[in-house]
Structure 1
Amino acid sequence: MTFLKKLYSILKFKCPRCHEGDFLEGKVYQFSKMGKVKKKCSHCNLKYEIETGFFYGAMYVSYALGVALGISVWVLQLLFLPDASPMTLFLAIVLSVILFYPLLYSLSKIIWINFFVSYKKSNTSK
């Protein structure tokens, strides 16, 4: 059950504590605000940056997501284009990482904070 609560917060980019307030300042592919996290939740007042430099740890999550994306592209290319050259594979992986970079960047931050903050329904009052 906890996994589903965390998954909801991650997929909807909502506050990990109350699931009501937005986590990001803008949309994922809104380049002027790409990856910018709000200072605190508008609903439960949770301070998102728990300590200075908190989101530096999200780099590890971002790396794992990038590797998972690269492996996924590689498997898909093996399934659908088995005769493709290594250069084609390389270009497909690089282009997919560039295309999905804003999503990976935002996902890494929301996943990282979900490691440290749990859902609490009782803290949803203003």
Structure 2
Amino acid sequence: MRHRLARKKLNLKPAHKRSLLRNQVMHLITFGSLTSTKTQVKAVQQLAEKLVTIARKGNDFNSRRRAKQLLPYKDDVLAKLFTEIAPRYTQRPGGYTRVIPMGKRASDTATVATLRWVE
């Protein structure tokens, strides 16, 4: 039974899933949008919104440490998160990203969606 298990498995082992989500969040922060399957986009959306909530509290040591724990690889991505993305959403209570459905993929008929920042 899957009671109280909120996250998707994505048919991956935990370490692989964690690295996949981290890399896709870094892509979203760097380029501003991400196109993937709908289930992966929703999993990335959860992590991205958590990071923005942490970053919009301010650029203090504890917020940086918590964000670095979730995205430990690239410091330039964290710098962009804290200086460009999070200040746009200081007055917004939540919902920093938007999922836009793109239809079905031709090769395997998977549902594809795009994840973008809300303006």
Structure 3
Amino acid sequence: MTTEQVVHYRDMSAEYLDHARTLLAEGDLKQASEKAWGAAAVLVKAAAESRDWPHVSHRHLWQALGRLAIEADDAQMRDQFGLAGALHTNYYEEWLDEETVARYMAAVEQLVSKLDDLA
């Protein structure tokens, strides 16, 4: 476990989430989507790092998230991470409207809170 790296990931997540909120308020749905995804992804990395689990690919992130959901006995975490993934796709496709991005970001904020406790 690299405590310094875990702290770095946690700090990044908070920064990304704050930036996502600002971007959403400014109407930049593409960038808000990617920052929200990043906030969730780096916290999965933090939790994985603290457990010495691999976390270098999207596959590793999904595997780690699955293990964390079991550990926390919270199946909703998988759905929330799926919405974060949809936001990540929205960065490239720009298919989600503002209301949907806001709803998905709210779910990501809930996930981030849970992950922060597990990191």
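Looking at distance in nm of label points 7 Å out along Cα→Cβ at positions 46 and 70 over structures 1, 2, 3, structure 1 comes out largest. Among the shown structures 1, 2, 3, from which was the value -28500 of helix-only ellipticity at 222 nm (-39500 (n - 2.57) for each DSSP H run of 4 or more, over all residues; to 500) calculated? That value comes from structure 3. Work out the source of 17.1, 59 here, i.e. which of 1, 2, 3 gives that when Rg and Dmax of the Cα atoms in Å is computed. Comparing all candidates, it corresponds to 1.
Largest in mean count of other Cβ atoms within 10 Å over residues 6-13 among the labelled structures 1, 2, 3 is structure 3.
Each value in this text was obtained by applying a stated rule to the coordinates, not by laboratory testing. Nothing here was measured: the structure is a model prediction, and the numbers come from that model. Cβ atoms are built from the backbone, for glycine too; each structure is taken alone.
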